[in-house]
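Multiple structures are listed underneath, in structure tokens.
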Structure P
Amino acid sequence: MRWNLKSKPKKEKVLKLQSELQVDELIATLLLQRGVENYDQAKTFFRPSLDDLHNPYLMKDMDKAVARIESAIANEENILVFGDYDVDGTTAVSLVSSYLKSYYPNVATYIPDRYDEGYGISYKGIDFAEDNEFTLIIALDCGIKSIDHVAYANAKNIDFIICDHHRPSDELPNAVAVLDPKREDCYYPYDELCGCGVGFKLVQALAEHRGQTIEDLVLYLDLVATAIAADIVPITGENRILAKFGLEVINSNPRPGIKALIQNVKKKILTITDVVFIIAPRINAAGRIKHGNEAVALLTEYDLDQAEQFASEIEQHNTDRKGLDKQITVEALAQIETNNEKENFTTVLYKENWHKGVIGIVASRLTETYYRPTIVFTKSGDKLAASARSVKDFDVYNALEACAEHLEQFGGHMYAAGMTLKEENYLVFKDAFENEVKNTISPELLIPEIAVDTEINFSDINPRFIRLLSQFEPFGPGNMTPTFLAKNIKDTGYAKTLGKDEEHLKLFVKQNNSEGFAAIAFNHGVNLEMVTNHKPFESLFCIDENEFNGKVTVQLRIKDIKN
């Protein structure tokens, strides 16, 4: 692992912020690293407010979108809310459809079948709209590149409103409104919203038009927070506000569907991390194994007994997903060995019977193992479909753009993307992608990096420091859980390995004569020898609070160890 210690803020800035906030140097340093430089910014950071959300009408085409929806309602048109089958898409569809249904009945939802229709707006979905007399489709978390699909719908007198957050091409679809803060001509103040976030801004604009306030929309924020967590968007700006208040809803009064998913979780307070690892995989499992419609049914159900039945079915899908994920990962690792591709700059694999629903997870697993841009293909109809994952600071979307001549279609973000191609183009694409990455990636990006916020002494870890640190939440990209460096620490003689294969390490560590702390080092069982017999070592760690039998204790979550 590369240890990358962040540069220290200027001393005068640290002293000024310390004085303004009456905090210690460590807290001031952590705040400055997050762009918080004065009292007002600190107040916004520590006390996010729904009043700080931007006016939704600042988004390009928002006025057109609201006018078209209100026109549809006035003329009693049928409205189809269409979205992708992942967490971001299904939460967005659940949010917008349930809001519209709260005052207008002629609303239905449509999630494309991952295997039959693939990602994004589908011709089959448009035909469904025509057959059932829908004259307006609101597309969420997809559609920004669906130029031909929208033209097809227009020819059938079906209008589109696109709500997306993916990068547009030079040409936009000929829709009534295209809401996407990443549009070049959109000057909305925050462009890191997820698809559900863009859907929420549409709902916010509709609510404002109808004389409602932001308080009327708080009940929908559990959906938005779930999408923010699952889509790994920055927890900054509006996302931070939406995530904070959404977590409060999840922890106090979640909708029946989310309540059913978390009712067996023992933790009293769920964090963004819990949403990522507990709620999101289960919602995703519906679209991966069966159909995304099941996720929407769960998230829009108001009867708890029925929601629990839906949740039980989705739990089984998640169990099935885990088995497939594990099996395919083993096969993929074997293929890398067989093909002797361990020294490549990329991992590009294909097997025709790999389950399309889990190739994205497998790509993530392989990226963790070999730490390089990774694409996993499977057969999808008469084409190959794939999911791509990248390493920190390398833009896989740009790399795919450079290889676009070999692809049928692609879309996504810097770190994750999807694509399709003709089977005969697979090998030429594989070579082109390998060469593109080889020629553009910096060698150090192929070594996993741990960003280190600052050095710390154990004597600094006191109750006030931990209390202030907890107020930095919710954590996520752009505001990651702080990682600290401590030197000259020693295990007090209690170090031992844990886990079925003794892969983890449990310690009790001290630094000089300071108070000691329990510590856990996942996947560091091999380093037992390094820390035994009171040998001094350096460590990178996060500070966690553990609750057991009503007692809260501090635990260091060790990320790496060096002599």
Structure Q
Amino acid sequence: MLLELEVKNFALIDELYLQFDKGLNILTGETGAGKSIIIDAVNMAIGERADREFVRSGTNKCTIQALFNTDGIFGLKDLLGQYGIEEEQDHSLVVTREIYANGRSTGRINGTIVTQGVLKNITQKLIDIHGQHQHQSLLNTQSHIDLLDAFGGQEVEILLKEISIEYHNLTNLKSRLASICSNEIERERKIDLLKFQIQEIEAAQVSSGEEDALNQQKNRLANSEKIYKAVAEAYTELHEGNRQAPMIDALSKIINQLQHVTSYDEKLEYFHQSLEEVLYKLQDISRDIRDYKEEINFEPELLNEVESRLDTINNLKRKYGKSVDEVLHYFKSIQKELDFYQNSEVEITRLKKEIEEAQKKVVSKGLVLSNIRKKIASTFQQELTQILETLNMGKVSFEVAINHTYDSNNNFKVNEKGIDHVEFKISTNLGEPLKPLAKIASGGEMSRIMLALKTILANVDHIPTLIFDEIDTGISGRTAQVVGKNLYHISQNHQVICITHLPQIASLADSHYLIEKKQLDHSTKTEVNKINVEERIKEVGRLLGGELTDITLKHAKELIEQGNLKRKS
């Protein structure tokens, strides 16, 4: 139940504080006094899209706070827990919405910052606002199935959740299948491309480190003449020489000479041994140089082969990676990709089978739900017709048409609500055939049909607070009294807040609030105050005739007294 509403700097409201009571709360006021602003403020509080135009001129933000008592609201505690919001021990819940002049807005529930979506998701369990524009929702046949299902209560709600889960599983499977089969030509093209790339890399038979070895070999072959000349000269100097004796022979002679005098001094022994080591090393190097010289290849064909091999590797690198290692990594990845595409036929077969099973589950549950809908539709249309008859639509006939939906192959067409299309049909005059609601009902009849719907749904939903913004559009006289009676009937199990311009409805109020627009020095503001018995008589009198006369006031007093008697009865 909505206990308190506090509004600051919202449109024409400077500062407003309201306390609402149980039962029927009526709000009235002159045309243009700002009655709709109250509804707009509540709408902002419960998560409707923020509009910076609501920020009062000259201020940087507006604030709306609503205090609810949530005791006994079905499923609310679990829902709050999902978003990390703790429920107060006294079951109070404070909703705060701030809208800034720059268009930004913030929402809080019990002090916890929440998104607009979360705010709306939670508050829809607390309050239901029916404005004049919602008459139009009846013209949309898509809303009819929701209204019928709401009448079905918890049994339908549980089954709808099960169908929704199965349907979303079905759509996910279909999406996965579509991603594989979306374009068969493209898929075949991709397979051909992958096969070509794999074959090209496989044919090259590249290996890690091969490129470095080839580059070294290329350098040797390209410079073989220079290398041979340098090596040959080194060998000649070591073994032949142009001097009196080759370098190695000269060194051997020196070692022999030192050998005869080593006994005379230790240093001579050191010189002898060191030179011997050098000689042995030179001899080893000389053999290696000779062998290397003999292996030097001057064949240009071999150089061409090495360069051709490097061209092959560079071509692969240009297409598939910056290095041979990257090319080999890419090779492994496209092998896996090719396996996926080639094995997709198996995956397609498996997905088609799962889709068939998922479709059967949705259809099976949809048929169960359809039978339940047909049963509750009978009671629904009977109760609605009875209420419409009391609302001065005595010759009305109302029917809930339920038909299965089919696709182009004459199979059941499923969605998250099952397999049914539901449409309300009505005849407002005796002898006329039933036709779709949108083609028959007038504005005043729409108001009464919506009120009738709210009346019968009030017995099955769990929303504690209902707000009606001029539900009485297009009605008057005796019909207005019946509308008031129905509103009061709803208020026995719900808190009802109703904006009206009809005295017959205002006279039934448990609590009556007057909305006034006041002119100040350089500004205009809207005020709302709860009025006492004498003030109520004047306000109901104004609603009766505008000008307050003794007769008008007397009539207003009688209406209020009759309303009190009706409430007591």
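Can you rank P, Q by distance in nm of label points 7 Å out along Cα→Cβ at positions 36 and 68 and just name the one with the largest value?
Largest one: structure P.
If distance in nm of label points 7 Å out along Cα→Cβ at positions 12 and 164 comes out at 4.8 when worked out from the coordinates, which of P, Q was used?
P
When distance in nm of label points 7 Å out along Cα→Cβ at positions 388 and 508 is compared over structures P, Q, which one is greatest?
On the way: P: 5.1; Q: 2.0.
When distance in nm of label points 7 Å out along Cα→Cβ at positions 388 and 508 is calculated for P, Q, structure P comes out on top.
Supply the structure label, taken from P, Q, corresponding to relative contact order in percent (Cα under 8 Å, 6 or more apart) with the calculated value 11.
P
For Kirkwood radius over Cα pairs in Å, for residues 148-315 alone, which of the structures P, Q scores highest?
Values: P: 17.4; Q: 24.7.
Largest value of Kirkwood radius over Cα pairs in Å, for residues 148-315 alone: Q.
Of the structures labelled P, Q, which one yields 335 when volume of the Cα convex hull per residue in Å³ is computed from its coordinates?
Considering all the candidates, the number was obtained from Q.
Taking helix-only ellipticity at 222 nm (-39500 (n - 2.57) for each DSSP H run of 4 or more, over all residues; to 500) from the coordinates of each of P, Q, which one would give -18500?
So the calculation was done on Q.
Between P, Q, which one scores greatest on distance in nm of label points 7 Å out along Cα→Cβ at positions 108 and 524?
Checked P, Q; max of distance in nm of label points 7 Å out along Cα→Cβ at positions 108 and 524 sits with P.
For mean count of other Cβ atoms within 10 Å over residues 84-91, which of P, Q scores largest? Don't jump to the answer; show the numbers that get you there.
Numbers: P: 30.6; Q: 12.0.
Largest calculated value belongs to P.
Out of P, Q, which one gives 3.6 for distance in nm of label points 7 Å out along Cα→Cβ at positions 116 and 452 as computed from the coordinates?
Q
Comparing P, Q, where is mean count of other Cβ atoms within 10 Å over residues 340-347 highest?
Looking at the calculated values, the largest one is P.
Coordinate-derived values only; no laboratory data. Computed from a prediction, not measured in an experiment: that's the story for all the values here. Cβ atoms are built from the backbone, for glycine too; each structure is taken alone.
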